[in-house]
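Right after this note come the structures.
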Structure P
Amino acid sequence: MDHYKEMYKESITEPHKFWAKMARENISWERDFQTVHTGTLANGDSAWFHEGKLNASYNCIDRHAAKDPDRPAIIYEADEVGEGRTISYGELLREVSRLSWVLKQMGVKKGDTVALYMPMIPEALVAFMACTRIGAVHSVVFAGFSADSLRDRIIDAKSKVVITTDEGKRGGKLIGTKKIVDEALKQCPDVTDCLVFKRTGAEVPMQEGRDSWWAEETEKWPAYYPPESMSSEDPLFLLYTSGSTGKPKGVMHTTAGYILGAAMTGKYVFDIHDGDRFFCGGDVGWITGHTYVVYAPLMLGVTTVVFEGTPAYPDFSRYWD
């Protein structure tokens, strides 16, 4: 507690010194920053870590895979008991790299937005990291939203690529994710590609020239893709508000400030330590899942638990099984 109080005091009395130290302790920089912060929140021009170059995917995967490629990165607890698996940091790097190649082949460029409409499976995290690896902006839409809600977010974000699954599974029930995507894309003429991961193996319609299977595409490519060099203030992801009080608003999060905040709250609020296994029950469709299923644990090099189901399926003892 004394250490925390000292940190808090320094953050108030010497904020530039404090945040410079935190940024260098928690982020691996391709090129170090020189200016810690400029602007103000009031003026809307607040900016962090000028001149710095980095990549979020590198910080979440590569640096940990280099130290211990066999360390578990993801423990996947599937909807059905016993169907999960564990993915190491080395495996995660390979899967992310192959998907990165696929996205580049689809024409995704640095700064482009990719829409993700996926259930709570490891491939959702792979898609997050592949986007950040190539400098694309991921726009995740909660996989319980309607076709209309998905359509509106795809159009507003100007996403030309959508990643989804044939179906989802939750609480013993099947969710027709591809069916919902197909309905949404009827009114999204600018979408050129839809990549589909086979979660259940269900037969779903595939539109020629637009739709392709994840496994068939990723197996064509090498197991390493070099991370794109990004500026500190480059966009990392776009996440929309729920729309419960009006039109959903896309909230942009930038690279360095966000991943530093994720790492620090993981370390100092949730007390994550090296070797821990961390479980957050939030869905990746929301900011809680973005930060504490994906970015915080992976930034800190620990194991994140991805839970596909519900606490009540097949019974209320699921969390303790």
Structure Q
Amino acid sequence: MKIVKLKRRLARIRRDIKLYQYHLKRVSFKHVENKRIIICFNGVVPHGGFVDRLKGIISFYDIASQLGYDFFIQFNHPFKLSTFLEPQTVNHYIETNQVTFHVNDSVILNLVNDFNFKPETFFKNTSKKDFLVYSNVDYLPSMYPYLSLIELENKWRQHFNKLFKKSHLLETKLKDLVLGPYISIHTRFTGIMGDFTDSTNLLIPEESQENLLLVLKDRVNSILQKTDLPCFVFSDSRKFLNFISKETEVNILEGTPFHMDSFEVNNVIDVHLKTLIDFFMISGSEAVYFIKTPIMYKSAFSKYAAILGNKPFETLE
């Protein structure tokens, strides 16, 4: 346990060094006129997947709104956010050369996977005015412990809709796909099927993969028996998608799933378009089911898509 904690601590220190090296390239000795929060996704450190990034964005937009701070999103890696999501009622766009480190006013908050951070305590006690934030955590539940789950989901959805509207590219692609009411099923394997690159390295044997596919087939069929609506299946495993589309009466979308933090093909827009299409297709369905077995990853991707669409969500374990 001590070794694990030490490794995490060292990894955090390495991330801190990288972030300061990056931000100290653009130093200003001027004071900040208006207090501001800039949440950053620039590829300097791993940020997590699409929904992880949304968690951080929504959390710190809420904080900025509470405190009356300006709020900006630096999202230029592995693509420009505006390629898929444009500002709605909040002008959060900022150029990279505007993300400056003000010697007297700025602080870098390295909060990736930091579930213990207390936003209300930190901002109450700090004298800083300029906050360069790296976060992939949804802090709304800890910030609003008195709200019900439904109220928290409503707040998250409202924030998203104030911040974003679909770009013409994304809107056009989605309109080409939607034919009527449907349900969605989602699974998340990470690397266990050997066809998806992620931070986890576990790969299960071929026989175990085949057994898992059969188990999932039964669960998919149990869902299909309860509805007359068409069903779309979404997953990070192309092997599973090919199998389930042949073995059951479901629909799948074209494209190869890919994790946003995998840098090897970060310049291929179509790869990331697939992620956004999956997310909004799930959010537009009549009901969302997330299927998980003990060896599979408990993803929040379809849960937050269901929150955005205000649709029923169920986890089947």
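Some points to look at:
- Answer label among P, Q for the case where mean count of other Cβ atoms within 10 Å over residues 54-61, calculated from the coordinates, equals 23.9: Q
- When helix-only ellipticity at 222 nm (-39500 (n - 2.57) for each DSSP H run of 4 or more, over all residues; to 500) is computed across structures P, Q, the figure -12500 traces back to Q.
- Comparison of P, Q - label where mean count of other Cβ atoms within 10 Å over residues 118-125 is highest: P
- Here mean count of other Cβ atoms within 10 Å over residues 22-29 is compared for structures P, Q. The highest value is that of P.
- Among P, Q, which structure scores highest (criterion: distance in nm of label points 7 Å out along Cα→Cβ at positions 78 and 94): Q
- Structures P, Q, by FRET efficiency 1/(1 + (r/R0)^6) of positions 158 and 174 (r between Cβ atoms, R0 = 25 Å, to 0.05): label with the highest value: Q
Laboratory data are not the source of any read-out in this text; all were calculated from the coordinates shown. Keep in mind that this is a model prediction, so the values were computed, not measured. Cβ atoms are built from the backbone, for glycine too; each structure is taken alone.
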